[in-house]
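Trainee: Multiple structures follow.
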Structure I
Amino acid sequence: MIYINDNISIQEWELSEQFTRSQGPGGQNVNKVETAVELRFEAARSPHLPDSVKRRLQRLAGRRWTSEGAVLILAQETRSQARNRELARERLADLIRQALTTPKRRIATRPTLGSQRRRLKAKTVRAGVKSLRGKVDDSE
């Protein structure tokens with residue numbers, strides 16, 4: 001079971017792990033031992049997550065969200081399978097914790113009259129500088 005916060009915890013039956021050979025350095029071990037962990041969490045079917053959290057989790061997961069509604073997390077940093085399992089579970093918990101926080105709604109504000117005037121004055125000054133950069137008329 002993965003503990004997320006006081007209200008939410010993920011049960012073991014919602015998770016599935018698959019072990020593969022890890023990429024990168026590993027000496028003679030790299031061709032024999034399957035240390036990389038692919039953690040799969042069936043987020044869309046999880047009864048423990050509210051719908052709003054599932055939507056935010058889908059947006060945060062990005063390419064890790066599958067078409068079936070699962071989150072895939074690959075961990076292959078260490079040479080130890082047990083440590084990679086822990087890392088994958090920690091990453092999943094962090095991702096869900098991020099999805100739990102609701103983003104602040106943006107309040108539309110109007111620019112002040114002074115800032116509008118300063119912006120327009122800067123634009124006219126800049127336009128004047130650029131207009132003086134034209135070709136010089138030698139007819140005089």
Structure II
Amino acid sequence: MISRLAAGLTRHPAMAGAVLSLLSLPVHLVLPEDTSIQLAAVILGLVAGIYAGFALQDGRARILVMEGLAALAFLAFALAGLVWGPWFIPAAYGLHGVWDLLHHRQITTAMPSWYPPMCAVYDWVFAAGLSALWILR
């Protein structure tokens with residue numbers, strides 16, 4: 001079962017990203033608004049940290065610095081969303097999708113080739129869905 005899921009992920013990473021995002025959004029329907037914002041900020045921090053992990057695996061100094069600075073920027077967006085207003089958070093997810101695409105097309109690090117397109121679609125669907133849920137509250 002797990003091997004079939006993994007095979008589907010590598011063959012259809014964008015679809016996998018959309019499905020994973022749609023599966024993660026409903027929890028925000030039942031959470032109180034403040035908790036939804038906090039959870040989205042924490043997940044953004046975790047998502048940013050994944051690229052830092054890939055940079056550590058890669059080991060090149062230039063990649064470590066670049067990914068570290070990007071992770072700090074996304075963490076700053078998450079913090080801004082908690083301090084100044086929640087709309088920084090979906091904006092950061094959208095920008096993170098662009099960062100993913102750069103990894104898919106221009107930045108090469110030690111990560112599976114399926115990961116950037118999966119993450120980009122996840123980020124964009126999540127940003128749009130989260131925005132819609134927060135607007136409709």
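Trainee: Have a look at I, II and say which one yields -28000 for helix-only ellipticity at 222 nm (-39500 (n - 2.57) for each DSSP H run of 4 or more, over all residues; to 500), as calculated. Write out the running numbers ahead of the final one.
Mentor: Numbers: I: -12000; II: -28000.
Comparing all candidates, it corresponds to II.
Trainee: When you work out distance in nm of label points 7 Å out along Cα→Cβ at positions 87 and 111 for each of the structures I, II, which one comes out largest?
Mentor: Ranking I, II on distance in nm of label points 7 Å out along Cα→Cβ at positions 87 and 111, first place is I.
Trainee: I, II: which one has P(r) over Cα pairs in 5 Å bins from 0, in percent, as calculated, at 2, 8, 13, 13, 10, 8, 6, 5, 4, 5, 6, 7, 6, 4, 2, 1, 1, 0?
Mentor: I
Trainee: Can I ask one more? One of I, II was used to compute relative contact order in percent (Cα under 8 Å, 6 or more apart), and the answer was 21. Which one was it? Please report the intermediate quantities before stating the final value.
Mentor: Values: I: 21; II: 36.
This value belongs to structure I.
Trainee: A follow-up question, please. By the measure distance in nm of label points 7 Å out along Cα→Cβ at positions 23 and 79, tell me the structure among I, II with the highest figure. Can you show the working numbers first?
Mentor: Values: I: 2.0; II: 3.3.
Of structures I, II, the maximum of distance in nm of label points 7 Å out along Cα→Cβ at positions 23 and 79 occurs in II.
Trainee: Can you say which of I, II returns 2.5 when distance in nm of label points 7 Å out along Cα→Cβ at positions 63 and 127 is computed?
Mentor: Going through each structure in turn, the value belongs to II.
Readers should treat all values here as calculations from the given coordinates under stated rules, not as data from a laboratory. None of these values were measured; they are calculated from a predicted model. Cβ atoms are built from the backbone, for glycine too; each structure is taken alone.
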